[in-house]
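Only the coordinates and a few stated rules stand behind these numbers; no lab work does. Source: prediction; values computed, not measured.
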Structure P
Amino acid sequence: MKIEQDNYYNEISDGYNNLYKEEQDDKCKFIFSRYNWNELFKNLELKEKINILDLGCGTGISTLNLIEELNKYKKFKDKKINIILIDPAKLLLEKIILIEKGEMYHDPKMENENYTVIDLNEYELDITISKINMYGENLNDINFECDFLFSLTALQNVSNLNKIIEIIKNKKIKNFILSYLYRGKENELDKVIELFEKLEFKKLLKNNKDIFFVK
């Protein structure tokens, strides 16, 4: 299953943004407007650096939305923010163009809508970003801290959701937005919700395609 999914997303990488950008932008708008960012900051107030993991980041559409959301809050501008982008589809990760603070960079690909440009010079945040090509089930293979876990419409594709949930639980990740694409199949939900209950989520939200687990 994992290989089939990887092949699919690698094959459509050149058209991924055309297919999914509008939908992902809408999902981010939906969930970000319902998330308590002030509570997140309160939970992390004593930390000098905030570590964020974007699991199943794709071409970075949702990552860009997240950065733009954090940039709205003055409280986050006083922190160092480290974001790790993880996706098993290598060609999707290659569609993310990162421009570091102070870097003057131009690439003709930046004019191509198939690429997502994350120019850190456009934000007041003190932020660093790295990319890792790997499966979510292999998170234990890397040494990482995570203060906030973000995963948008990716977890329905993993081969072992229970393993990922156990990793999140064992890492004691206490702040997250996790979505699961159920495509309106209500009969799937009870089993999925039962798995996520291990994470003691505070809020459960639904739109017409996704269920969101929030803490």
Structure Q
Amino acid sequence: MNVRKLLMFLPILLGVWMLSGCDDDEKKIDLGELPAKARSFIDNYFHNAGILSIVQEKENGHKEYQVELSDGTDLEFDEDGEWTNIKCHFNPLPAGILPAKAHSFIDNYFYSGDILSIVQEKENGHKEYQVELSDGTDLEFDEDGEWTNIECHFSPIPTGILHAKVEAKVEELHPKASIYGVEKEPGGYVVEVTAADGIDWDMRFNTRFEYISQSQDRHD
């Protein structure tokens, strides 16, 4: 085969090689091939649902598993069987998956919103949870269930979450403003405020809820 013919067939051979590689990186597996920790998790929290499919993927050399349940729940696990993502399309999230303190916080302040999805990540060896609610609220919690970030996209943050000193200072500087977000950071809090004129502000407070400064949020 001369060089010209080889160059003609090279794209075809490359395509076949890439497709065969994809097959190795993603495949359906049986329940018995799922890590024991993942099987136990499903038995404990979703025992009334059947398993529709299990897909094993490889990402950067690490195995990941996607599980689809008959009740509309989608689960993702890492190669150790630790859950990393849960999406509940039709049913509430079972109690016990999130730390009790986080569940209680949601029940107390966001009782009109159901949990749609949660993501579990590890940062410096510590677990963190990202929660999406059906009312458009995004929440983040640490491994103890303490909130670290709140983003309310369609309605202001419920009264009682922020200290009264914070709410009073917001009202003083921006009368009739709405608070849509707050994030804990080292040394205090950043409060996201939309003033009555529609301008967004980031207001900073220390850990004693004393006002420090503010800056206009230009959404860069």
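Starting from the value 20: which structure in P, Q was relative contact order in percent (Cα under 8 Å, 6 or more apart) calculated from? Kindly include the intermediate steps, with their values, before the conclusion.
Numbers: P: 20; Q: 9.
This value belongs to structure P.
Given a value of 20.7 for Kirkwood radius over Cα pairs in Å, calculated from one of P, Q, which structure does it belong to? Could the numbers behind the result be given before it?
On the way: P: 17.7; Q: 20.7.
That value comes from structure Q.
Tell me which structure, out of P, Q, gives -7500 once helix-only ellipticity at 222 nm (-39500 (n - 2.57) for each DSSP H run of 4 or more, over all residues; to 500) is calculated. Answer for the origin of the read-out: Q.
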